[in-house]
Every structure is written in structure tokens, then in C-alpha cells.
Structure 1
Amino acid sequence: MKVTRRLIFLVLCLLLLAGGAQAATLYVNVFEKTTNVTAIPYASVFVNGALAGKTGTDGIFTFTHPGTSPITVKVMKPGYDSWEDDVGMAESSILVQLRKKELVLKIDIFDADSALPIANSQVRVMGPNITESLKMTDKDGSVTFPAQAASIYNLQITATNYQNRNEVVEMGMEGKNIQYLLIRGDRFSILAKSAADQSPIANAEVFIDGVSKGKTDGKGILSLEIPRNKVYNIKITRPGFTDYFEKKMISDSEAVVTASMAVAPYQASIYVFDETKAPVQGASVIIDGKVLGNTSQYGKYTFHDLASGQYVLEVKHPGFSSLRREIGEDDLGKDITVELPFQQADLTIFVEDEGYRVIPGVSISLNGRNTGITDDNGALSTKVKVSTEYNISATMKGYKPATMLSVIDPRNTSATVTLSMEKDLNIGIFLTAGLIIAVIIIVILVILLVVRRKPKTRSSHSNSKGHGSGGGGKKGEI
């Protein structure tokens with residue numbers, strides 16, 4: 001019995017081993033179902049969490065597994081929701097239906113001219129997974145629709161007083177936010193461009209049937225609300241450009257008229273003066289680095305055929321500081337006045353006496369204005385304008401005032417002048433000295449008179465003494 005049991009056990013083991021050695025083949029059919037059943041190629045198939053491969057162009061993937069236990073199959077593809085399920089050992093094929101991801105399609109509607117949102121616009125969307133195809137935009141001009149990834153949708157947009165718009169939207173793997181501009185059906189735009197380079201012309205004035213309707217903006221556009229299917233006389237003017245004229249019928253299908261305007265040559269005059277308002281002759285007039293000519297004796301130069309635009313004007317003349325400024329369309333066609341400041345130079349003034357000795361402390365004035373005093377070397381340094389006449393005066397107590405006229409050559413950046421001063425013999429000193437001398441003379445005369453009178457006084461005294469002696473004699477006789 002024991003041998004029989006052992007044989008039975010061995011047979012069962014062999015059967016189990018033989019059964020385990022048999023592999024199983026599984027066919028995975030991946031598809032989507034919309035109107036029709038469509039195979040999905042290149043979907044990734046995972047078995048027990050590991051990538052086993054991808055479906056072919058027919059949407060089928062085949063693989064072999066031991067078949068000893070159930071397996072977990074997961075199918076993924078971008079734009080679709082993933083699928084996952086357990087597959088039993090006995091199953092040889094499975095059908096996997098993938099559903100496209102649900103996305104959001106947001107549409108914003110704006111006015112083409114004002115860029116403001118258009119509320120209550122009708123938006124119709126036609127395509128897969130659309131349950132409500134017609135919606136109205138909210139106060140922000142927005143509306144949303146559910147959409148499927150990798151799908152195509154047709155849009156129809158309508159709004160009161162605006163031209164209809166039809167669009168096609170192709171969804172990718174993510175949601176979309178699309179903005180559309182609607183053109184008013186009663187609005188008409190004028191676009192002014194330069195004929196030279198097609199750049200927009202701002203501030204161009206537009207006339208419709210002789211009435212000014214406004215000026216173009218920075219983009220060269222002016223939008224007008226005018227009835228369609230009528231003939232209008234259009235005129236556009238802008239300084240620096242030739243006027244644009246056109247007689248045109250504005251139909252329902254037209255939204256913009258492009259006016260190509262040619263640049264008009266300009267004539268402008270420049271007048272150059274110095275600081276004293278005197279005209280400067282021979283000043284060089286330079287535009288954008290190019291010398292055009294020189295001013296006349298009246299300080300005038302005229303530009304000929306200067307096109308509208310921005311330029312750098314430079315005016316130069318020896319003895320003056322150069323002037324540089326920008327001129328534009330507002331300056332062209334007008335008289336341009338330029339004032340050149342005098343160039344400055346260093347002036348040193350020396351003051352000396354008749355013996356060529358320097359005189360420090362001398363007060364110096366230029367054209368009546370005090371400038372300073374000379375230093376220990378009898379010199380004073382200052383800044384002056386070239387080509388300008390200066391009256392230089394020097395004053396100091398004990399010296400006669402000295403003056404001179406001087407004009408600094410514009411070719412010199414520094415100059416020196418010398419003033420000579422004479423000593424002043426002041427009459428007051430002579431009067432004082434004379435008075436003193438007169439006083440001395442008077443004193444001397446008084447002394448002399450006093451001296452002359454003194455001898456007579458002595459003679460009187462002698463006589464007195466004689467009389468006394470005689471009397472004495474008589475008295476003695478008594």
C-alpha cells in the first residue's frame with residue numbers, strides 16, 4: 001500500500017509539473033467606440049505592473065504567460081482614460097475599450113476694436129461628446145464646453161451687430177482656452193501706412209465726406225461706425241505726407257481700408273543767433289552727422305526736400321559752443337531758431353606801475369562788474385566769453401584809474417592783458433602841506449616880532465637904575 005501511495009503521489013506531481021509547463025497566449029484588443037468601433041494603435045500594455053509592449057496598427061497586442069495564475073493587465077494611451085483589470089488563466093483574449101479623456105474647451109469673445117468682452121454672444125460647438133451644443137457667453141464674454149482629447153470641433157460664433165465667425169478647433173491632450181475677436185458689422189476701420197516702409201502712421205486725420213472723424217491711433221487705425229453699402233469720399237491728411245484721397249463704396253464684406261501715404265518733402269528754415277541776439281554768419285548746419293551748408297549773413301539756412309521724420313540737428317561755429325538737438329515732424333515746415341552760447345576762455349589780467357612793478361590789491365571790473373583783486377603777483381585770472389568786447393578797469397587808492405578794451409580771439413583758449421597805472425598826486429596833500437607851511441611861517445614871524453621888541457624893554461630898565469643912583473646921592477647928602 002505504501003508503494004502504491006508513493007506512485008500515485010509521483011504521478012500527481014508529474015501531472016502538475018507537466019500542466020505548469022504549458023504556456024498561455026493572451027490577445028489584447030484595444031479599441032474606442034464613438035459612432036463606429038475604431039482600433040487604437042500604439043496603446044501601452046502593462047502586465048503585472050511591467051510594460052509588456054504596445055498594440056499594432058490593428059489595435060491588437062499578443063503575449064504569452066505561464067498560465068499558472070491570474071494576471072493584471074493595464075492599458076494606457078495619452079488622451080485616453082487608462083483601463084485595468086484582472087485576467088483569468090483560462091482567458092485567451094480580452095476586449096479593452098478606452099474612452100477619451102474629458103477636457104474643457106473655454107472660449108472668450110472680444111470686440112476687435114475696443115478689446116472689451118462681448119456678452120450674450122452665441123457660440124455653437126459641434127463635435128464628439130457635446131451634449132449642449134449652443135451656449136451664450138457671460139458678462140466676461142466667456143463660455144465653456146466639455147471636449148474630448150485628440151478630437152476636432154467646429155465653432156460658429158454670432159453676436160448682434162457683429163460679423164459671424166466660423167472656426168475649427170483641434171484638441172490636444174490638455175484643455176484649451178481660445179480667444180476670438182469679432183468685427184462690428186456697422187464698424188469700419190481706416191489703416192494709414194507709410195508707402196515707403198509700410199509702417200503705421202499715427203495722428204493722421206480722417207475726413208469722411210468732408211467731415212473730420214478723428215485721428216489714427218499709435219497703430220495707424222481709426223475705427224468708425226458708418227452704414228454699409230454706401231459710397232464715401234475718404235480723405236486722410238498728416239504733416240509730412242501727401243494727402244490721401246479715395247472715393248469708395250463700403251460693402252458688408254469690407255472691414256478695413258488701407259491708405260498708403262507717400263512721404264512729402266519739407267522745407268524748413270533755421271536761424272542762428274548769438275547770446276546778444278545778433279545773427280551768426282557761417283555757422284555749419286549738420287543733419288544726422290552730414291554737413292548741409294552754412295548760415296548766411298542773416299544767420300539763416302533753409303532745408304530743402306527734407307522728408308518727414310526724426311533728425312539730429314547740430315550747429316557749429318568757431319568761438320561758440322556747439323548746439324545739438326533733435327527735430328521732428330512738428331519742427332519741419334517751420335522756422336527753427338537756435339541760440340549759440342559764446343565759447344569761454346581763460347583771461348589773466350596783470351597790473352603794473354610806470355616802473356613795471358606789479359601792483360597787488362588792485363580792484364578789477366569787467367564791463368562795470370567787479371571781478372576781484374590782483375594777487376601778490378599783480379595778477380587776476382577769470383573766465384570770459386570769446387568774441388565779446390570787454391571794458392577792463394582797474395582802481396586802487398593812490399593810483400589813477402586805468403581802463404582798456406579787449407576782445408578774446410575765438411582761436412585762443414587763454415589770453416593775457418596788462419594794465420599800467422600811474423601814481424595819483426592828490427591836491428589835498430598839497431593843500432595840507434601848504435597849510436602846515438603857512439602855519440610854520442606865521443609862527444616864525446611871531447617869534448621874530450617878539451625878539452625885536454625885547455631890547456627896548458632892557459633900555460627902560462637902565463634909565464630907571466640911573467635915576468635911582470642920583471636920588472641916592474642926594475639922600476646921602478641929607
Structure 2
Amino acid sequence: MIRDSCGVVGVIGKNASKYVYRGMITLQHRGQDSCGISSYDSKDRMFKTKKGYGLVTEVLDFENIKPLVGSFAIGHVRYPTVGSHGEPQPVEINYPMQGIVLAHNGNIANYKELKRELIRNEFGFGTEIDAEVLLFTFVHELMRTYNDINAITNLMNIVDGSYSVVMLTGKEKMYAFRDPHGFKPLVYGKNDDMFMIASESAALDTNNIKLLGDIPPGGLLVADMNGYHIHQLIEPHQNSCVFEYIYFAHPESIIDGIEVKTFRERLGKILGKKHKIEADVVCPVPYSSNPTARGYSKESGIPYKEGLIKNQYMGRTFIKKTQEDRERAVSLKYNIVKSVVKDKRVIIIDDSIVRGTTMKKIVKLLRDNGAKEVHVIISMPPIIAPCFYGINITSYNELAAYNKTIDEINKEMVGADSLHFAEIEDLYNAAGTHKLCISCLTGEYPTQKANELSNELKQNGGKTGNGNRPWEE
């Protein structure tokens with residue numbers, strides 16, 4: 001399984017931190033490593049922050065966020081990409097603009113180069129995370145231009161990678177902006193009482209806030225108590241991460257005008273037309289594949305049943321930091337409903353195969369529980385290349401599909417009676433658009449630094465020399 005990087009929330013309204021907290025709980029699936037909330041207290045003219053390691057409900061609750069007073073607040077749930085320690089966000093600086101706090105979803109491909117330049121300009125780093133690079137880059141450009149919008153425009157021209165950012169200043173202004181490719185989602189909405197920005201519309205739904213739209217790629221939203229304005233700073237070249245639709249996002253979310261659940265069901269029907277398999281039951285690998293399996297069932301006429309039960313307290317296995325941790329987690333993660341699979345020809349539908357850890361163990365579990373046949377259908381085409389935009393795939397040789405045929409993947413990594421993958425055109429048809437980032441499926445990247453990193457990895461035999469991710473120190 002795959003893992004994404006982070007979720008962000010920003011609120012303007014009475015008791016803002018309360019609604020940020022609710023939104024963060026809804027976005028918990030986007031990051032389980034650490035979390036935090038920063039609010040601006042206009043009476044004391046200062047930021048107040050609470051953050052720590054763990055799930056939102058482990059670090060925060062309605063009681064301990066009561067001191068986070070004010071009508072402006074931002075929040076973050078984190079999964080570590082750049083900065084292996086996963087330091088909690090938001091990050092903060094006490095000047096200019098009477099102080100700034102920032103939270104970020106994405107991954108900065110030219111992190112090393114930007115950090116070195118900022119250190120040369122006497123910025124002192126307190127963390128190893130790219131959110132601090134984004135914050136200091138903005139401050140540096142603001143000191144050069146004396147204009148907030150020009151500073152963010154310059155940032156977009158300097159930074160290579162993915163970023164969806166919420167930023168709050170001591171001047172009681174909130175900023176939200178997306179990279180020119182719009183790799184990561186960022187939506188906004190309002191009701192009579194508050195204005196909200198979030199990584200996904202599901203966080204707005206939790207707070208009974210009407211979705212108004214997506215912040216456009218290369219776009220900036222500036223909001224205060226009087227309203228908001230959207231500025232198009234850089235020409236957009238939209239490449240929404242396809243994994244948002246396949247796996248990351250909440251099924252009820254709407255991202256760039258596409259409802260995630262509808263995309264998955266549509267893809268399932270497409271796969272049902274293409275892969276006609278004689279079987280008795282269709283089972284999803286819960287929970288991201290449930291709509292896809294239902295779509296496949298409707299198209300094929302094969303009954304849909306939930307033959308795997310997921311331990312919801314195990315989290316997502318791809319978030320684990322070592323292969324040993326991932327394998328141990330998979331063994332504890334799923335239980336098989338024997339009555340569903342015993343003596344049955346079973347079709348299993350999952351979102352992706354990355355390293356092969358999860359699917360190999362699932363196939364074995366099904367056979368051990370009496371499945372007569374096990375056929376595997378994957379909603380993604382084979383993943384053949386790393387991601388430099390926020391997915392924890394950092395080398396070629398860790399990938400089950402790297403330099404392998406589908407038959408070889410099945411024989412070496414899966415062990416099913418048959419293995420089938422979606423094709424890229426299937427994803428386009430399900431989404432109704434070609435404006436998707438599919439770099440991990442093609443090895444071709446829409447930004448310069450990502451292509452450079454890819455070439456470096458290939459020259460090193462597909463892996464990093466020191467074990468670090470290639471964009472890190």
C-alpha cells in the first residue's frame with residue numbers, strides 16, 4: 001500500500017481552533033505521525049500552538065485546545081516525507097508581518113539546494129522539514145520585494161515540487177496557495193459563521209461548510225475577516241496526483257471537481273469490462289478499494305462481499321518506516337471471513353502494488369482459509385518509478401514492478417492464480433480528464449528537479465547510496 005503526505009486546515013471564525021480540530025480528525029487518514037494547531041490571539045497579539053507526535057485525538061482534545069483562542073487558526077496532520085523525524089507542524093517565525101505560521105502538504109524536490117541558499121542568507125533552521133524551507137523562502141522573498149503577493153509568486157518560480165500551503169500572519173491574514181501543477185488538493189468553503197480551507201472537502205462537510213471550489217494550481221487565496229480574494233500567480237499546468245483518487249482521499253471528498261467515490265466506482269466498471277474472470281465472489285481490500293470492487297461487481301454480475309476485515313487501529317502499512325515493520329503490520333492488519341472465501345473462486349481488488357508486501361500476505365491468508373482460487377485485480381497500472389512529489393516511493397529497486405513483467409511480479413511477489421492491472425487510459429476515462437500526475441507509472445516527470453533526481457537514481461542502480469531519500473541532506 002501507498003502513503004501520502006499530510007493534510008492541512010485553516011479556519012477564520014469564532015473559536016477557530018475548535019473547527020480546525022474537527023477538520024483534522026476527518027483528515028487523519030492523510031497523516032498519523034504527528035499533528036498540531038496554531039491560532040492567533042488578537043488580544044495578546046501572539047500565536048498559540050499545541051503540537052506533538054501521534055494521532056490527533058492522542059495529542060489534542062477540546063479541553064487542551066481551549067487556550068488556542070482567536071478567530072484565526074491553522075492545523076496539520078503529518079506523515080514524514082522530507083525530514084525523516086517527522087517534526088510536527090505548523091512551523092513558525094516571529095517576524096516579519098508580526099509573525100507567521102505555516103503548514104504544508106507535499107514534498108519539495110529541490111529541498112537541499114533551497115536550504116543551502118537560505119543558510120547562506122543567515123536563516124537558522126530549527127527542523128529538518130520542507131515546511132520550514134517554504135516559510136523561509138517566503139520570508140526571504142518578502143524582504144526582497146516588500147510585497148506579499150510578489151513574494152509568493154517568486155516562491156512558485158523557485159520551488160520545485162508539490163505544495164499545498166496554509167499560512168497565517170500576525171496581521172490577521174490567511175494565505176492558501178498551490179504549486180502550478182496542483183499535485184496536492186486544496187479546497188475552500190464558507191457558511192454564515194466561518195471560512196475554511198482544507199486538503200479535502202470532507203473536512204468542510206464535517207463542519208457543515210459549503211464547498212465553494214478548489215484553489216487553482218498556481219493560485220493564491222488571501223482571506224481575512226472581511227472576505228477573500230483569489231489571485232492567479234503562475235500559469236497553471238494541472239497534474240493532480242492520481243493516487244488522491246485511487247487511494248489517499250476520503251471517498252466522499254470532491255477534488256478538482258471529481259468525486260472520489262464516483263471515480264473509484266467508474267474505474268471498477270471499466271475493469272469489469274476488461275477483465276472477465278470466472279469467479280464466485282469479488283472482495284475489496286478495505287477500505288479504499290470498496291467502491292472499485294462494487295463497480296466491478298455491478299459490471300461483471302459477480303457478487304460483492306467483504307471477505308477481508310481490516311483492523312482499523314493498525315493504520316496504513318505503507319506509513320511504516322522499515323520493511324520489517326510493514327510485514328509485521330500486514331500480519332496483524334487483516335482477518336479473513338472464512339464463510340465468504342472457503343471453497344470459492346475469489347477476486348481480490350486492491351488499489352496498488354508497491355513493494356508487494358501486503359498482497360503476497362493477503363493471497364496466502366485467503367488460501368490458508370480455504371479459497372479455491374485467488375485472482376488479483378489492481379486499480380493502478382504497475383508502479384515503475386519513484387515519486388518526488390510526496391509519496392514515500394524513493395528508489396527504483398524497492399518497487400515490485402521495476403524491470404519486471406506482470407507474470408514475473410505475480411510469480412515472485414504475489415502468488416495469485418492470475419494478476420491484472422488497470423491501464424493508464426482506464427484512469428483517464430474514470431477521471432474524465434488527462435490532467436493527472438502519473439509520473440510513477442511512466443518515469444516521466446513534469447518538473448526539472450524530479451527528472452534530475454530520477455536520472456541520479458538510475459545511475460546509482462536504482463537506489464540511494466546512503467539510504468536517505470534523494471532530495472534530503
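Only the coordinates and a few stated rules stand behind these numbers; no lab work does. Since the structure is predicted, the reported quantities are computational estimates derived from the model, not experimental observations. Cβ atoms are built from the backbone, for glycine too; each structure is taken alone.
Table for the structure above
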read-out: Structure with the greatest value (metric mean count of other Cβ atoms within 10 Å over residues 192-199, set 1, 2); value: 2
read-out: For 14 (relative contact order in percent (Cα under 8 Å, 6 or more apart), calculated) the corresponding structure among 1, 2; value: 2
read-out: Read-out log10 I(q)/I(0) by the Debye sum over Cα atoms at q = 0.12 Å⁻¹, computed value -1.01, structure in 1, 2; value: 2
read-out: If helix-only ellipticity at 222 nm (-39500 (n - 2.57) for each DSSP H run of 4 or more, over all residues; to 500) is computed and equals -8500, the structure in 1, 2; value: 2
read-out: At a computed 15.2 (mean count of other Cβ atoms within 10 Å over residues 136-143), which of 1, 2; value: 1
read-out: Computed 20.3, 66 for Rg and Dmax of the Cα atoms in Å, for residues 168-351 alone - originating structure among 1, 2; value: 2
read-out: With Rg/Rh (Cα atoms, Kirkwood Rh), for residues 24-223 alone derived as 0.93, matching label from 1, 2; value: 2
read-out: Origin of the value 13.6, where mean count of other Cβ atoms within 10 Å over residues 160-167 was derived from one of 1, 2; value: 1
